[in-house]
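Okay, got some structures for you below.
FYI, it's all coordinate maths here, none of it is from the lab. Computed from a predicted structure; not experimentally measured. Cβ atoms are built from the backbone, for glycine too; each structure is taken alone.
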Structure P
Amino acid sequence: MSTAFVNGRILVGGTIATGMAVVARAGRIESILPRTDVPTNARAVDLEGGTLVPGFIDIQVNGGGGVLFNDRPTLEGLQSIARAHALSGTTGFLPTTVSADLDTIAQAIAAVDQAIAGGIPGILGIHIEGPFLSPSRSGIHDPANFREIDERAIALLSSLKRGKTLVTLAPEIVKPGVIEALSKAGVAVCAGHTDATFEETQAALAAGLRGFTHVFNAMTPLKNREPGVVGAALDDRDSWCGIIMDGFHVHPAVLRMAYRAKGPDKLMLVTDAMPPVGSAAKTFRLQGRIITAKDGVCVAPDGTLAGTDIGMATAVRNAMTFLNIGLAGASRMASANPAAFLGLRRETGEIARGARADFVLLGDALEVRQTWVGGEPQIPVS
């Protein structure tokens, strides 16, 4: 039986349309048509005047629901994280490891593969952040876990059987030939936690580097005679930038500069979310350090930033405020852009015929009312 989503506004093709309905069948969008043309035998889902937008896609999720993926690289851990982020409209994400040892990374890859094979909603692959990073730009990552990349590591990083793999590394630590090999193996490689020069970053881009992890944070800054990693990121027309839109990791004025430099197509909202997202507990332990979440930001005792306590819906609202753009533009950075980055264009990230029925229903204050993955609701209805 088909399901018709009716009585709401619908974000289609960059425009919020009224008087339209979305009809889904077997987890896919079957048609988008006037409300009056909906088949009479379709089961109706009343949107009650809300706005239906494409499901959000987050390529950097360290944890949620009280779970840190590093500590619970299991099917159960992934299920808890997915449930927590569904509350914020996330219908697809990459669970992210924080500079773990190779055995932990192997466990995480196995768990993700099992989750995708088992149809756990929302799991699109894995993001392996480190441990091939710069000690001088370690941030919250423990430099004791850093190591040089070798053949065993390269084989592991490209071993996921199902879903997408994103690896964040420092281009001055990993040679361009390795970046090229990973790229040819289907791994999306991004620069992050790096002290690379502009020239080293350009060489990495030429070798297949696809983007930049939480641009501006933990990388060489833009200077007048030393453009650094940030300069390379803003100057390159083809690469993608993940950006944390909490107003703290990156100043709103700098966010606007990045938006103008990269344009609306190459920025991706990321949360860099930690266990407090979707949880009442606002402290957690990360590799031996107590981390506290306050006002949406997670911080170590010495003041080092340690990710966020925000979901994607908050990032979208912040983008609208900080960048002075509408819902369609903010939604694009939270859905269509990350889908394109992952090679999932036309599969998800948009409300279009043939795409997966991954939706978020937003209320008047842009709060999340419901989330669907493959046409199935993810938030329990009381």
Structure Q
Amino acid sequence: MKEIKSILNLFNSFKNEKNKAAIAQVVRVEESSYRREGARMLIFENGTFVGGISGGCLEGDTLKRSKIAILKEEASLITYDTSSDDENQIGVGLGCNGVIDVLIQPIDKNNHVIDLLQRIVHYRKSHILVTIISQNDPNLPLGSTFYYDIDSRKLENCYNSNLKNVLLGEIQTVLEKRKSKLAHFELEKVTISAFVEFIPAPFHLAIYGDNYDVYPLLDFAKILDWELSIVGNIQKMNKEKLIGIQNTFQKEHDPQPEFDDRTAAILMAHDFETDIKNLKILLQTPVQYIGLLGPRKRYNKILNRLKEENIILTDFDNQRIHAPAGLEIGANSPEEIAASICSEIMSVFSNKEGGKLRTKKGPIHDRD
């Protein structure tokens, strides 16, 4: 989501200068690539760009091809094969070792990609974009993009009923797996390929605490572009550190943060009774990650208190509560602890163990 926001910020800063632009997006990857499907970059005809589609090995060529697409006012699909051992091949030695398809679309009155991206960052929920990446149907131009609203369950601006029915089936698969996919199918004797992109809602981190050790956690979360809520004694906190925080809540007062299944919460009030009170609140929410600071002995005391009050933790509760919070990386300082906690949150939401990549069997990224 951070990359999409950066693209929109740059586009809005240049749009009144009559500087034409294009969007390049990775839509297919075979084998290895530094960036995966969905990676984007915005390129202006003057060479200014933001975002990325690789580790730097493809951007230069894509800049040139984007200027051609802008000049022709025509979308194009470029295939980069970086699997060769030839040292002169684009991408070799810079993290790419596979086949990568990049869709380049000039932004004009017939292209609504920017409007769709604006819509995505405006609403806190998951989104699905369907982009046509085949070039053999004159009635379905390369780069045609449809938006699926997960609330209304409608595929917008798709007026071919047969195509809509096929795409809705593919979208259902993406929703179930919560993962983008490349779909190939035949429609009216024409083979069509479409990139069905799942864009999840950004992470939301709710921090219950107001001591100095919350600030590194806020800083890390800002860099990761997570939505932030903080509950504490707001009046005593460093006001500069609260800049950019979307939601601040005075403790023991209403309202309180809103929670969903992309929310993580950290209890770091450093007060036993306060942490118990806040834990009880969080147990009534769909929060997927609840982290508590302090040693395991402290958490065992919290468990004993809950038992005394006849509060029984479910299997779901035991799975989502992380105490002590964080990955074991030898963290000691507040900054190191913040890095440990943010890393654990990412691993939990990605359904990963958070181990070392060098001991991982198979590719870094999951493949279908």
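Structure data summary
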quantity: Of the structures P, Q, the one that 2.0 was derived from, the read-out being distance in nm of label points 7 Å out along Cα→Cβ at positions 153 and 289; calculated: P
quantity: Origin of the derived value 34, 22, 20 (semi-axes √(5λ) of the Cα gyration tensor in Å; candidates P, Q); calculated: P
quantity: Value 0.9, calculated as distance in nm of label points 7 Å out along Cα→Cβ at positions 9 and 225, assigned to which of P, Q; calculated: Q
quantity: Structure from which 2.6 was derived, distance in nm of label points 7 Å out along Cα→Cβ at positions 81 and 177, options P, Q; calculated: Q
quantity: Answer label among P, Q for the case where helix-only ellipticity at 222 nm (-39500 (n - 2.57) for each DSSP H run of 4 or more, over all residues; to 500), calculated from the coordinates, equals -7500; calculated: P
quantity: Structures P, Q, by relative contact order in percent (Cα under 8 Å, 6 or more apart): label with the highest value; calculated: P
quantity: Structure responsible for 0.75, with FRET efficiency 1/(1 + (r/R0)^6) of positions 65 and 305 (r between Cβ atoms, R0 = 25 Å, to 0.05) calculated and labels P, Q on offer; calculated: P
